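Below you'll find a set of structures to go through.
Since every read-out is calculated from the coordinates, none of them should be taken as a lab result. Nothing here was measured: the structure is a model prediction, and the numbers come from that model. Cβ atoms are built from the backbone, for glycine too; each structure is taken alone.
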Structure I
Amino acid sequence: MTKTSCASADAELLSYRVVYDGWARMLLATIRDPGGAVFERHAEDHGESICILPYDPARRVALLVTLARAPVLIKGHPPVLEAIAGRLDGDEPADCARREAMEEGGVRLQHLEFVVKLFTLPGVSTERAYLFLAPYGVADRVGGGGGLVSENEFIQVHEAPLQQLARMAACGEILDAKVLILTQTLQLRRPDLFRS
């Protein structure tokens, strides 16, 4: 494998400060590029998160959610099918994933399959998300889900056939990048679940 260089690899963070602190924080960073030029960039910062795609291998479905999202509403788009997600808020990723799965999807999860820890939007946000797959069965649907009313979530829970998700992925119809990554990872790890 050939080594490639990245011009921005030598950039230096000189400082950053909080310019807004609310649901998320907005930071203003001062950076020096490799040529010595100094410039500023904003970064959204709300901490690390988890994202999980529960799937039922017996019924060959995945559990997804829809909810009101300000960015999606601003763009005038209907709700997007999403994987269950949440901020760590000091929890271990696996504990957070299980808690969010119960709160949002009403599903009890035992086994978590780690996929990746990634930057969700490296040009905009400091957020890094732990992505998981998790098998479940009918007996694990022990709650109603729906999220926390105190957080204005009002989440709708959906079970989508895995073959339908694969078709949507192939046609560019999955609009949440995390769902796309998790669907395609599940296809690679468990192709048997996507066969007729």
Structure II
Amino acid sequence: MADPPNRSFSEQEAAIMRATYAALCKHGYADLTIKRIAAEYGKSTAAIHYHYETKDDLLAAFLEYLIDQFVETIHDVETTDPEQRLDMLLDTLLLEPDEYQDLLIAMLEMRAQVPHKAAFADRFRQNDEYIRYILETVIDHGIKEGVFAEVDAEHVARALLTIVDGARTRAVVLDEPGTLATARQAADEYVGAVLIE
């Protein structure tokens, strides 16, 4: 079973994460500096270095912070109905990027660093495993409730994540309008063909 990152963020660290988010959206990964994050944070670079020795350390923590925010979103959902829960998960994963297009670009830039930065690789893998675990859990629950067909839940979760990752990449690289909406429809079609009895 995959567990979410168990790191807790102090109030100051959470503020640094929000500043990192803002700086990434403004400057992208390539032009991101501790100085620019500090400007968003409203404090000196020393205040950031007190918590994070290097920019890479900070960004590895930022990836943990993002999955923590995702976990909170998932836990805030009141329904336990498997179909509704899966629908909500797919909505969350395939939101139109209007408000966070710049973040999607920065995240793709960070993913491109994975072959060179082990800390990034570990965090992206951990995040992927946790999201896949959540999808699998919802699918398994639906199978047990008789709502979903008897399927290999891990395979279906991986297929859905492939749709998500492909769509996010196309949305950034090709800047195609409606890419995520198309992927959301494709995910629904896949779910309807494979899971719904």
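When relative contact order in percent (Cα under 8 Å, 6 or more apart) is computed across structures I, II, the figure 21 traces back to I. Here mean projected area of the Cα convex hull in nm² has been calculated and equals 14.2, so which of I, II was it run on? Comparing all candidates, it corresponds to I. When mean count of other Cβ atoms within 10 Å over residues 11-18 is computed across structures I, II, the figure 16.1 traces back to II. One of I, II was used to compute helix-only ellipticity at 222 nm (-39500 (n - 2.57) for each DSSP H run of 4 or more, over all residues; to 500), and the answer was -6000. Which one was it? Only structure I yields this read-out.
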